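Every number in this text was worked out from the coordinates using simple rules, so none of it is lab data. Note that this is a predicted model, so its numbers are computed, not measured. Cβ atoms are built from the backbone, for glycine too; each structure is taken alone.
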Structure I
Amino acid sequence: MPESLTLAVCQSYTLNTLTETLHQLQQTARTAADKGVDILLFPEAYLGGYPRTCSFGAAIGSRSDEGREQFLQYFKSAVDLGDTPGGAEDDWLQKRLAINQETGRRGDGTREFLEDVARDTGVFIVTGVVEKAGGSLFCAALYVCPKRGVIGKRRKLMPTGSERLVWSQGKAGTLRAVTATIKGVKVVMAAAICWENLMPLLRYSLYAQNVNLWLAPTADPRESWGSLMRTIGMEGRCFVMSANQCQKRSQLPTWITGRAAVNGSASVSNRSNTRRKSVPTKENNEIALPLSAGEEQVNGGSAVSADEPDEYVSRGGSCIVSPLGNYVREPTWESSSELIIAEVDFEDCVRGKLDFDAAGHYSRLDQFNLSVQGLDLNPPA
């Protein structure tokens, strides 16, 4: 008898505030439950926001006051899950850390909200979050079970490019896969966030744990991304779910655009009225000029025209792939409203192991060996 479950990926975009985005997530989970979805994946940095187009006023050797203000607004939009900067791992997971005596919990309540949504809808939720701990931000993935609540969290190991300016690095030990039995089907799942999927050793560390559901929340909107997802499905003999935000420039949060006050404080555009646009002189000085009609200041110091076409800053591209590397649902472009849903048979993962097991009978473990700091590479129980 098939071991069938219904998977769904969502490519909604982050709204202006965390509260708004959490309520959108709740509504999406309810819709998914009505459609019989068992596991639902949201994009990278969905809660807290992916800082697309942001410069944070940074150049090599210098940072601007406007960029620091933008980082302040970004930090305020991030999620406090009550963890420590170093990552308390099992102590955080099992809620053994000291609580805030005023609130009766650790963090800002987002963890508890997500646990309530999963429990009320019966949907297993995996979502990207931008997590704040101490004075640092981490890009993370959170696993939320309807029965057990949060059963895992991992922080991105290797932020890409300019992400490294605002995101700290996580630990390899958090790559541990999590398991859930859903409708009698044992699912061993793990997340590789965005370009972590391009890291061969990281991929192998997940294959070694016999993952049958690979989760790839991402911010990569290129058509070539689908080729990587198909490779991972075929290489890992696992189902692959990839979720990316689909978003137009006008839909970027206000802490990016600077078009309005954020959390009651003036945005960078309001603080920078005296230095909206600059013109260099021959003596390498700057003359500050006001913006011309139709122009609008964007945090980090760049101006855009209000008459510009409202192009996509991310076209989506979310998809679902089979254990033989075929699309179950092909990439969806330029749509943020629909869920991408597929019913799959997890026995296909075992069928695929007949002729290839990347970390087993095809791996030549007598000749090759991989060790990962703080991570048990054996499949979880």
Structure II
Amino acid sequence: MAKNPEESVNMKSPATVAHYKAGMVLSGVGDALGFRWEFVYSGPRIQKEVQSLGGLENINVSLPDWRVSDDTVLHLATAEALITGKEDVELLHEVASHYKKAMKDMYERAPGMSTIHGVDCLKPGSPEGYRIPYDRTSGGCGAAMRAMCIGLRYPRPDQLSSLVTVAIETGRMTHTHPTGFLGGVASALFAAYAIQRRPITTWGMGLLKEACPIAKDFVRSAGYAVNETERDWEYFTRKWTDYLEKRGLSSGTGPAIFPEPYGPEERDEAYKSFSWSGWGGSSGHDAPMIALDALLGAGSNWEELMSRAGFHGGDSDSTAVIACCCWGLLYGMKGVPKCNYANLEYRDRLEKSAEKLYALSH
């Protein structure tokens, strides 16, 4: 296991279309693998079941046993709206339309209530039909698990404002609470950082010091639910500040400090401590937080990444979909067993979206 994850990738080697494809496809793989055990609340039990299947290297991720969840369906909806090349308000109506269509593909995919309710309220094509009423209970991870592709569309540092704006507005289509939509900002940002080859130890402080101030300014300028959003803003930034202090990353350098031991049982307890309700990864702040925790600890080891990001007693598909997208953007498909992705549901759509996002971003 790599002690310094960024040493496992050539930080001067640019992300290629192959990295984009790996990011999108592996996000779906992580989702399908994590979804199998989403409602099993014991990491040690899940790890035993993985071994009983012959280990990760022998799992053929394919239908009917390994379907993707709402996470990938909605990530694809976001990506396929982005690749139309539309911008500004026109893009937001396009995303809203894709979300409406995606909700027809939710059989046995377990969408969250905020997502179901939010999409139902959308009226694409109507004035401000991409906005819904503010909901103080919408701090879940539904925006975070579908936003990585925004980082693929706007990967450059000089595009940070566009990334933040699109992540907020698409996130608020279902998750108007800042804990919810800032999770989308985090996922998009981490994907962009992976493409930029930015050291993983700097990602958390980048979120707090670079993206969050832009996000707050945008919320004020957009004039939608400003008072409610500012009232509820602090929880997200406070939880991230606490996490970075715990990992020794408050200076933005590192290396990350992990407790010893930090196996499946210890990770379950840590992830609960990150969470709002005891189910690690189910909220907008801790889904990307657990994904980052896994990336910091796993380095270029695919099996270790899945152990940390996908096979735990929390909201495992939502943490894995984020972590695996970023991992693929960093490392490509190297070390991933072909059986994990060759027959993945919607693989073709994920690859085509990746190719078009790469072309648009360049």
- Out of I, II, which one gives -17000 for helix-only ellipticity at 222 nm (-39500 (n - 2.57) for each DSSP H run of 4 or more, over all residues; to 500) as computed from the coordinates? II
- Ranked by mean count of other Cβ atoms within 10 Å over residues 237-244, the structure on top of I, II with the greatest value is I
- If we compute Rg/Rh (Cα atoms, Kirkwood Rh) for structures I, II, which one ends up with the highest value? I
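Name the one structure among I, II that relative contact order in percent (Cα under 8 Å, 6 or more apart) of 33 was derived from.
II
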